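Here, each number is a calculation from the coordinates, and none is a lab measurement. On a predicted model such as this, the values are computed, not experimentally measured, just so you know. Cβ atoms are built from the backbone, for glycine too; each structure is taken alone.
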Structure P
Amino acid sequence: MAAEKRSVLLSWTTLLPVLALVLLAATWGRNLPLVLEIGVALVLAGAVLAAVHHAEVVAHRVGEPFGSLVLAVAVTIIEVALIVTLTVSGGPETATLARDTVFAAAMITCNGIVGLSLLLGARRYGLAVFNAEGSGAALATVATVATMSLVLPTFTTSRPGPEFSSAQLTFAAIASLVLYAAFVMTQTVRHRAFFLPVPAAGTDDSPEDEDEAEQPTARETLTSLGLLLVALVAVVGLAKVESPAIEDAVRALGFPQSFVGVVIALLVLLPETIAAARAALRNRIQTSMNLAFGSALASIGLTIPTIAIASIWLEGPLLLGLGSTQMVLLALTVVVGALTVVPGRATRLQGVVHLVLLAGFLFLAVAP
């Protein structure tokens with residue numbers, strides 16, 4: 001028993017968050033040489049994977065759909081902290097960082113995570129089956145929040161350019177919080193059954209039984225929760241340490257400055273992507289959909305209110321409105337997403353369609 005306890009304490013999922021936190025303290029506020037930047041990047045990646053592990057332990061204990069909610073909120077905390085930190089320290093050049101990151105997160109979740117999950121699930125089980133009621137409600141909420149927060153600023157006239165006035169930004173922030181709270185209440189209380197995994201057609205797999213088997217103990221869950229918080233703090237801090245290198249790399253490659261937001265979104269959504277892919281391979285497509293749409297909703301619904309509060313002391317404009325190309329991609333994503341979720345089942349084709357949409361977004365982010 002003592003040997004088993006010692007092996008758990010010495011496991012990489014325990015050591016990496018602590019190592020990342022120590023490295024953060026040692027490198028904060030310093031200009032790093034290339035070799036050390038590479039080392040920080042490797043530890044950062046390890047901390048992300050450790051965060052995935054501990055989030056899954058906590059999620060397994062609390063069950064669905066609470067598990068997906070835990071990971072979605074945890075990842076969104078990373079994203080919000082990064083956006084606020086970089087916006088405050090970056091000056092006028094970061095006026096569009098919140099918009100670029102949030103929009104990238106929406107495209108990555110609604111196309112990348114959804115497409116990958118459907119492709120993996122359909123490839124293994126023939127059909128990817130999920131609850132149309134829950135997924136449809138989630139997509140409708142994402143579309144509403146995204147339109148009110150990212151599309152309307154382009155068309156309002158109180159301020160020049162794609163910018164909300166103070167009153168409009170306040171309304172958008174409150175609306176985002178109300179919609180997010182209503183969705184969480186629906187997902188976890190009123191209609192929880194709509195967000196529970198269902199078995200694929202033609203199989204005897206019972207995803208619900210998996211939740212009852214080998215549940216972590218209360219002590220293991222609390223330990224993982226603590227290590228998850230440590231890993232999240234380390235990821236946020238190390239990403240801030242790496243941000244100058246990311247910006248330099250984007251400029252060196254000749255990519256638009258807005259691509260920094262895409263890199264941030266790709267980084268912080270890595271835990272979600274891995275967790276969703278694992279769920280899809282275990283015939284838990286609904287869990288993958290919960291992670292995808294829940295993350296998109298949390299990303300917009302929590303980031304916009306936080307940025308609205310931060311704008312009190314931010315210098316320069318806060319540009320939230322999308323450009324015409326981005327609005328076309330968002331509209332296409334919503335239409336294709338609706339056609340995907342309405343039947344409650346999907347083939348490999350739908351997965352490929354969503355992944356091609358993600359590829360189109362990434363290509364146009366590099367070559368607008």
Structure Q
Amino acid sequence: MPVRRLPEKPNLQHLKYQAKDLLKGHRAHDPAVAQRIREFHPRWTKASDAQILAAHLTLSDAQLAVAREHGFATWTRLKRRIEKPSPPDQLDRPHHERIEDPVFRWAVDLIDAGDADALRAFLKKNPNLVNQKVVFEGGNYFRNPTLLEFVAENPVRHGKLPENIIDIARVILDAGIEPFALNETLMLVATGSVARKCGVQIPLIDLLCDRGADPDHAAEAAAVLFEMPAVEALLRRGAKMTLPLAAALPRTQDAYRLLAKAGPDQRHLALALAAQYGHAEIVELLLDAGEDPNRFNPVGGHSHSTPLHQAAGNGHLDVVKLLVARGARTDVKDILFEGTPAEWAHHSGQQEVEAYLTESLSPRTLPEN
């Protein structure tokens with residue numbers, strides 16, 4: 001799920017209260033708290049709700065989860081950001097303005113200016129720069145990017161890319177980049193709206209795959225973020241058809257074929273995507289196979305919400321009705337915005353869905369595990 005951005009003037013005591021509230025929610029067996037702990041505490045990344053809620057959670061555990069929920073690796077790092085902020089901690093500034101290393105910053109400026117010749121000469125003069133990383137905190141991705149990852153314009157810094165960004169990327173690739181940066185850059189390109197709007201998303205995908213990036217690394221993430229042209233390009237470049245991809249496209253026959261061998265994580269994400277895109281037949285297939293319509297979506301799949309939130313927010317009335325008929329709760333609030341599915345429908349202007357959910361709204365409280 002997206003991280004919770006710190007306010008302009010964060011208060012450490014308020015964050016301590018958040019950690020204590022997390023402990024209270026854990027003692028109350030709140031599934032939303034289990035979801036937050038699973039996503040933001042490294043000890044319980046693969047744990048079930050029941051395992052998390054049965055575990056002993058300390059105040060330090062809760063503080064770590066709160067820190068990571070705000071994009072900081074530790075509570076200590078979050079505390080330092082509040083008590084002794086430095087230029088990189090000014091989270092309202094674009095990422096390139098938060099770079100302290102003047103050499104790295106100049107290279108990024110050359111990328112943004114589209115000056116391929118100057119960038120080539122600069123990298124020849126500073127050969128170690130191409131695989132150097134810069135550290136950003138306060139976000140849930142782009143935390144340790146290399147120079148190559150800045151060609152994706154994801155996160156958005158300028159809202160545009162140089163017309164010769166393909167040449168710029170080639171300059172960086174030709175400078176001897178290590179393979180670890182290729183997949184991360186491919187992920188950023190495939191999930192980034194600026195590259196698509198500038199007409200370079202597919203050429204960049206092809207270039208990165210030509211140089212060894214793994215198309216499987218980015219395909220499902222692109223589907224989650226509605227970048228379907230990127231998904232098709234990655235499939236063309238050899239990405240494997242998976243149950244989540246079949247659920248998103250939709251490729252119903254592939255979904256039936258892949259279901260039997262798909263693991264729990266694949267089935268979970270497939271239900272999230274089928275609901276998000278409104279593919280009722282695949283939703284029904286997955287519910288018949290035992291998927292829980294009330295479980296929060298998996299990490300990396302709009303995990304702050306349930307399938308019903310996604311179907312409602314995207315206006316898929318037939319899927320909304322199917323999920324409700326199969327037991328989906330209409331009163332569950334999402335974790336980030338604290339809205340019910342009906343409120344999601346209202347926010348996105350889906351009046352028919354909102355009316356149906358308002359009539360179906362259950363006053364029941366969440367069950368204890």
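Given a value of 29, 12, 5 for semi-axes √(5λ) of the Cα gyration tensor in Å, for residues 50-97 alone, calculated from one of P, Q, which structure does it belong to? Before the final figure, lay out the partial values.
Numbers: P: 31, 9, 5; Q: 29, 12, 5.
The value was obtained from structure Q.
Given a value of 0.30 for FRET efficiency 1/(1 + (r/R0)^6) of positions 194 and 250 (r between Cβ atoms, R0 = 35 Å, to 0.05), point me to the structure among P, Q it was derived from. Could the numbers behind the result be given before it?
Details: P: 0.30; Q: 0.80.
Computed on structure P.
Work out which structure the value -24000 belongs to, where helix-only ellipticity at 222 nm (-39500 (n - 2.57) for each DSSP H run of 4 or more, over all residues; to 500) was derived from one of P, Q. Intermediate values should be presented prior to the final figure.
Working: P: -24000; Q: -15500.
This value belongs to structure P.
Consider the structures P, Q: one of them gives 38 for relative contact order in percent (Cα under 8 Å, 6 or more apart) as calculated from the coordinates. Say which.
P
Could you figure out which one of P, Q the value 31, 28, 19 for semi-axes √(5λ) of the Cα gyration tensor in Å was computed from?
Structure of origin is P.
To which of P, Q does the computed value 1.00 (FRET efficiency 1/(1 + (r/R0)^6) of positions 66 and 82 (r between Cβ atoms, R0 = 25 Å, to 0.05)) belong?
Values: P: 0.50; Q: 1.00.
Of the options listed, only Q reproduces it.
Hey, FRET efficiency 1/(1 + (r/R0)^6) of positions 170 and 266 (r between Cβ atoms, R0 = 35 Å, to 0.05) derived from one of P, Q reads 0.70; which structure?
Numbers: P: 0.70; Q: 0.50.
So the calculation was done on P.
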